[in-house]
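Each reported figure results from applying straightforward, stated rules to the coordinates on display, with no laboratory input. Since this is a predicted model, take the numbers as computed values, not measurements. Cβ atoms are built from the backbone, for glycine too; each structure is taken alone.
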Structure I
Amino acid sequence: MRVKPKKHLGQHFLNDPNIASKIINSLTYANYLKVLEIGPGMGVLTEFLLQKNIETFVSEIDTESIEYLLIHYPQLKNHIVGDFLKLDIPSLFNQSLAIIGNFPYNISSQIIFKILENKSLIPEMVGMFQKEVAERIVAAKGNKIYGILSVLTQAYYKTEYLFTVHEHVFIPPPKVKSAVIRLTRYRDTIEGIDNNLFIRIVKAGFNQRRKTLRNALKSLAIPEYLSNHNYLSLRAEQLSVDDFIKLTEMWRQK
């Protein structure tokens, strides 16, 4: 039995055990007792995960893949959970877990935002993304691809671009190159800021990235005492993660 990759699910099955092993070994396996794989497909990563002395769960919505996984990896019984984007992670996992996977490209950014929502439970992630998305996540300020995903992720996680993966190791081959990155959490809260305000400022700034922040943030009602601050004369891509945090702190000082 083989599983046919489904275009509407964004499936491109990794077909190279050497790459799979390299991805699995990129996790540190420290500070958590469980790992959740997103989009296992036919289990090329799963097989290596199950060889580790760590409890493995998989998130899969393709019924054909689920049937395949249960036949080939019966130890996954009661360890297959549904759509990652719909999971109530705190209810399912009351202790830290790592996230790993060859992520479906059509939901990869949403996966990052879901991880950020549950960052207190997720100390580490190793994932394969479309190369362009991976580069955006790890981008530094001043780069034209530095944006919302970069700032919100880097505010809580150390981001590392690990390696590039070429098209020919997938079935079917995607039209773009892929890349594996690692996120390592260094904090799960930022003292002194309103997290929702931080997100709103970052999103508003980059949604009109060609404008200065003075114009891009008008809809948030800039406090009068900040109206002449140097940050507001800059564009969003010119502010570091720490700059955005400082701006959020100052926003609520009075």
Structure II
Amino acid sequence: MDPELSHQVTGAVATVVIRNPAKRNAMTAAMWRSLPPLLAELAADPRVRALVLTGEGGTFCAGADISSLRGSAAEAQSLAVAAEEALAAFPKPTLAAVRGHCVGGGAQLAAACDLRLAREDALFGVTPARLGIVYPASSTRRLVSLVGPATAKYLLFTAELIDAGRALRTGLVDEVLPEGGLDARIAALTGVLVARSQLTQAAAKEFVNGRTDRDAHWSEQARGSGDTAEGVAAFLERRQPRFSWTA
């Protein structure tokens, strides 16, 4: 099987699968390039209310496929950053479902998701120090925002792998599940997310990610959406709300 990013939409959830089994799902240059347009396509799909990123089989992503990146290190890094930023900017909730190795570029992608759920056998590493690469400033800031400066320095300075338990304690992942439990938890959590207000989620995502200059915009969106009235009515009537605003 050729390396690729495959995807499917089931109900309101899009799932993107990293596939390069011969190299533990390492990302080729073509895969890095294909991610931003794929995300744009899924963002525009009115069916999609949440996105799950995962790897085929027992590995999330072992980083960049160095053999496919024959240009300069700067070119390879720019491809990874463009894909990471496109994922971070996806306008609906994103989840990384992590099994096995989540290393290098794989850790970049996982960090760019809104939430990260890991199986208990997962291993995480930020490994540019093994190759003499300067980790991008934007990626470093994102890592620091998740784990804090001390753990970010540990990961970047040592390039060593940490297990799922330490990733959970440091904030790199949100939940750790036993073998057999990850798929069920992802299904349950995405079920919750797609039932909630996209208006609330989109505004919160902007604010949490540091854009705090659009209070007026989101207040206007709320007034015109009808979601607040629907949410209050559903609460009083003890039923599930039917929110209409879409990102």
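For the reader, a short list of remarks on this structure follows.
- Structure responsible for 142, with volume of the Cα convex hull per residue in Å³, for residues 137-232 alone calculated and labels I, II on offer: I
- Read-out helix-only ellipticity at 222 nm (-39500 (n - 2.57) for each DSSP H run of 4 or more, over all residues; to 500), computed value -9000, structure in I, II: I
- Origin of the derived value 18.1 (mean count of other Cβ atoms within 10 Å over residues 105-112; candidates I, II): I
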